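A short reminder: the numbers here are calculations on the coordinates, not readings from a lab. Here the structure is a predicted model, which means the values were calculated and not measured. Cβ atoms are built from the backbone, for glycine too; each structure is taken alone.
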Structure I
């Protein structure tokens, strides 16, 4: 064979060997490293998307916590107001009743009815006294805005008892009225 053909075949074999060597030692590991890095990038993108979702969930949770805290504060304020309103209501009612010689037979305070900016406390009481004394009692209670008689009802019946001083029959009056508490609604 010709020297030129042998040299060409030899150079061709060396070039193919160098190509295979380059492919096996450099190109294939780099290609595998590229695939590995691409999969890591995809994993990081998924983690980034999850973090964005977590941040949205955290913002939503913070919003819920803020609403619940506000509701808790309103309930505490309402409880504090009830703890002061009910004793004041009872004390002022008792003072006025004693002033006009009206006797309590019964008093019931129903659960609070909530509204937007106020709450109402339904009250039912039964009092015993003369017509004049009960009239004065109710007038003062309404005038001092202790209870709202216009938002309720009244049942009057004659009692078997009589007043010691005037000997007139005592009236038994059952009142259904409301006490309004401003600023405690939820």
Structure II
């Protein structure tokens, strides 16, 4: 199972890199994508791949934990609720603009993004190498963190997609030529 998980993670990582390059190419060649320092253009596909990556990395670990200790479901649910709130906050704090014509969004860089990625990698390595110490409290905290990470990513992407759809709808309803009707 670990081999399939690793192969799937590598496949998703390759797709993420492809989307990163596509987004960078759009940002470099399209004058309507005006990026300020600390901003980046990301395709919606790239954003949607991130929760899939979290599901592959974290979901299997959380499922394994819940099979051993079903009572951790409550702790994971509490972590998931906190992750939902944080994902919504993170999307609101990093969102700058949508570009429906290019199926992407402009986001601000954030420390939280780098921390979330590092945490995902650390959890995958620790879990695959079975480096978690035995102990109920420690494993419960890990279950809460797994629930947090899993739902945070999904909540952030759902919020970004909602912002994108709102911008897409307003762009579709705008009169031709971009002038606003008074």
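Data overview
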| read-out | value |
| --- | --- |
| Among I, II, structure where Cα extents along the principal axes in Å as derived comes to 155, 22, 20 | I |
| Distance in nm of label points 7 Å out along Cα→Cβ at positions 33 and 65 from the coordinates reads 3.6; which among I, II | II |
| Rg/Rh (Cα atoms, Kirkwood Rh), for residues 41-96 alone derived as 1.08 - corresponding label from I, II | II |
| Origin of the value 20, where relative contact order in percent (Cα under 8 Å, 6 or more apart) was derived from one of I, II | I |
| At a computed -20500 (helix-only ellipticity at 222 nm (-39500 (n - 2.57) for each DSSP H run of 4 or more, over all residues; to 500)), which of I, II | I |
